[in-house]
Structure P
Amino acid sequence: MQTREDIFNTLRDALVELFELEPERVTLQANLYQDLEIDSIDAVDLIDHIKRKTGKKIAADEFKAVRTVDDVVEAVYRLVNAAA
């Protein structure tokens with residue numbers, strides 16, 4: 001999971017699997033809270049899923065700043081490439 005596209009594809013699969021969303025709803029521009037109806041409990045589940053996939057945990061403070069799927073992709077990209 002290194003490129004932004006890889007991260008997006010993995011994230012989309014996770015959102016579809018975890019929250020039973022239709023794949024076409026999960027776009028880079030989709031707002032997690034308004035468009036995808038993710039709540040704070042769901043966000044914690046998503047953070048946990050990302051941690052299991054990457055072996056790294058996104059800080060809750062950093063996750064509070066994300067609004068769109070693209071924001072999550074960027075946060076994960078920075079996280080996995082910081083150690084590289």
Structure Q
Amino acid sequence: MTIAPQRVERLRGRVRRGPLGAGSKSEREAVWLDTAQGRYVLRRQDGPTFGDSALEAWVGREVACSGFIADYVLLAERIEAIDGAI
């Protein structure tokens with residue numbers, strides 16, 4: 001059963017970097033959004049699937065994201081700083 005992506009507006013959280021898929025063949029470092037609702041791998045809608053260097057500027061920042069959640073991934077259409085402008 002496939003769950004349809006869920007639209008989110010201004011989902012708030014802190015951007016962090018950490019391991020994804022520990023112990024698997026596809027283990028890698030990923031950029032996450034930690035929220036009160038859960039932890040989501042953060043991807044930009046117009047960015048690459050892996051190694052998006054533009055997301056590095058957000059690591060450690062408090063942000064609000066709008067886009068779609070599909071399983072454990074947040075596909076961000078928009079990322080806005082809450083703790084000051086970038």
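Just so it is clear, none of the values below were taken in a lab; they were calculated from the coordinates. This structure is a prediction, so every number in the text was calculated from the model and none was measured.
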helix-only ellipticity at 222 nm (-39500 (n - 2.57) for each DSSP H run of 4 or more, over all residues; to 500), calculated, reads -18500; among P, Q the input was structure P
One of P, Q was used to calculate mean projected area of the Cα convex hull in nm², yielding 6.0; that structure is Q
Value 33 of relative contact order in percent (Cα under 8 Å, 6 or more apart) was derived from the coordinates of, among P, Q, structure Q
